[in-house]
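So, here's a batch of structures to check.
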Structure 1
């Protein structure tokens, strides 16, 4: 039986998700073309059935928004799936060259390191608003990590000589190494610090 490889290059059969809370929410089963075209749209937890690299590609197609404001241009993506697939594939090649490891496994470890465990919500008592710390759901943790990877990459690539592929690779490697240079790691620490302060 022919083994399916991610981008026909990387074997994902030995990758195991180490964070027990995220095991059901990070799918490392590769597909030949990581573009299922909204097959699971409308189904609850449908995102968790997608190959994790495809979720990164989908997230990459809307990089410019931050807090409902279009803070950076996304002109070389603008919803074009083929461009997003190319950017992610090139980023994974760069990760493989720099770390000498399976880049899909590096991505999974980076998500585990960068996924925040707590966040802040605002509750209202008698007209006054108070911050309250709540635990993040597992699927939201994965979404938050992917969002921070993409925003960090575009922030570094915007108006600079660094390409989107290089910036995304740096962001993922930084999160893999739990480095504060990664926006995702610094955002995670910031969120958890704020949650800790508002107990």
Structure 2
């Protein structure tokens, strides 16, 4: 089983996170309802087991909570993938969500990069500031070693845009981490 458990505590957040790429329990509590919904959607559509318990300084705002969960999830992903032997490496997905079409393409390359093209028409979804979506994705890409491209092709509802992006990320990542019959690292260099 490819899994990882990470604990991280700072003056701003305290996080316990468990990720299993082969599936398993899902239990998410960050104190931000909409963010919990996005993380649950990510786990469901990726077929991942995911538990996240985070206590953050929500009296300030949600920024530290969302970004730090992205950091820890990226670290857990990198740990679970190890040397990336036998994984498909690349993944991509389009996800329609009502009037929105979201797209994700990614490479488990070990070379962190984020291209994020998804303007948010509304500033918030519940207690979640929509500008935090890019912060989460950047933290995930940097700490998970992902080359990550996300785009909303069109849409006017920030809830739908954000959800389409999280689901597209999940489906693309599911493809990328899938095990192949080849027992090698998928790189001409032999390492990622």
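Bear in mind that the values in this text are calculations on the coordinates, not laboratory data. Remember, it's a predicted structure, so these values are computed and weren't measured experimentally. Cβ atoms are built from the backbone, for glycine too; each structure is taken alone.
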* Structure fact -> Calculated from one of 1, 2, mean count of other Cβ atoms within 10 Å over residues 55-62 reads 15.0, and the structure in question is 2
* Asked: Quick one: semi-axes √(5λ) of the Cα gyration tensor in Å came out at 28, 20, 17 when computed from one of 1, 2, so which one is it?
  -> 1
* To do: Of the structures 1, 2, report the one carrying the highest value of relative contact order in percent (Cα under 8 Å, 6 or more apart).
  => 2
* Asked: If you work out mean count of other Cβ atoms within 10 Å over residues 31-38 for 1, 2, which one comes out largest?
  -> 2
* Asked: Of the structures labelled 1, 2, which one yields -11500 when helix-only ellipticity at 222 nm (-39500 (n - 2.57) for each DSSP H run of 4 or more, over all residues; to 500) is computed from its coordinates?
  -> 2
